[in-house]
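The next part holds the structures, each set out as structure tokens.
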Structure I
Amino acid sequence: MECRQGEITGIIGRNGAGKTVLFKIICGLLSLDLGEILINGIKWERQADVLPSVGIIIEEPAFLKNYSGIKNLEYLYMINNKNNRQYLESIMGKVGLDPKSKKHVGKYSMGMRQRLAIAQSIMEEPEFLVLDEPFNGLDSHGVNEMRELFLELKKRGKVILIASHNSEDINILCDNVYSMESGILKVMR
């Protein structure tokens, strides 16, 4: 599989097909038994090499449930000694969340948590996005908004890899499409 700059690559597969395991290997969260992972021609062997330059959504992200969405993003942003609330507010706006809301993340709907996860994945301006089921919990309006966001990121030269069990999501959005079944990846287009 090859993921190129300024393209969206998609993987379609049923639950349990191996998409999440593949994404965890790509992100350095699981070790690889055979082969190697090359991103932009660089072999990545350690998690520390991968995570700073990758925006990730794998499974349900862990948020501080008793804090607002903006407070969650601020906390994560400050881990890297960054502090720019206005910027984070703009990121929340891009994903359709109100940065002024005091609502705790524990009270968010699944769709709102997914939007916050997308905000978290893009807030560090990564070059590579690895998004496992990024449309989970979103209504049709939310799916369309996130598709537009991903297309904007594609135009800015980002490398985007998306997995979904929904072939419509992948076929509409992706330049390159693969299918995965029982851990085996096949080119579809």
Structure II
Amino acid sequence: MVKIICGLGNHPAEYQHTRHNLGFDIIDRLAKTIGSARPGRAVWFDYATIPAKGGDIHLIKPLTFVNRSGIAVVEAMEMFGAGPSELFVITDDFNLPLGTLRIRTRGSAGGHHGLESIIAELGGGEFPRLRAGIGPLPEGAPAGEQGVIGFVLGRFRAEEEEIVSRMISQAVEAMELVIADRLDAAIQLANSANPTPGE
């Protein structure tokens, strides 16, 4: 049973609704959809606690910047008495096409520095995660890390907003299944999500 759902993103206002803050946007929509969340703040993260059949679940948003997310996750796990298998992470992924969702029960960071930080702090990647596609990188983007940074810290184009909204809605549906302790159903829903509206 999941106890903590952590959406990754950068806390300062200037990063709101950037591609890299998609994890925050999904967490916010999830809390709003459920409607009974009790807000709070710890040293390294904001959180909202929601009642669930098997006990409270805590939706958290780190205050550490993406690349140091592991610090917030460790604090949350200690505060709420959770182990790695009771953690679920939501993150953006520029390696996945825009609108695509993928849930994996374990794995590597896949080049995402927030996941790298969490894996380093926990000593392994034995926790489930949902990746929300924001890719691909645009043609002509600078090579290497600089091109990636510029892309993920940018905002979605107007013509992408409908796909993004649909993806967030599908991610929330999947996470509601996770909260209901139906991980297999969540995996099936997320991994078959259609990024094209109207189809």
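Each value in this text was obtained by applying a stated rule to the coordinates, not by laboratory testing. Treat the numbers as computed from the prediction; the structure is a model and nothing was measured. Cβ atoms are built from the backbone, for glycine too; each structure is taken alone.
Structure notes:
- For 1.00 (FRET efficiency 1/(1 + (r/R0)^6) of positions 5 and 181 (r between Cβ atoms, R0 = 30 Å, to 0.05), calculated) the corresponding structure among I, II: II
- Among I, II, structure where distance in nm of label points 7 Å out along Cα→Cβ at positions 29 and 165 as derived comes to 1.7: I
- Structure responsible for 39, with relative contact order in percent (Cα under 8 Å, 6 or more apart) calculated and labels I, II on offer: I
- Which of I, II yields 19, 56, 24, 1 [P(r) over Cα pairs in 10 Å bins from 0, in percent, for residues 85-156 alone, calculated]: I
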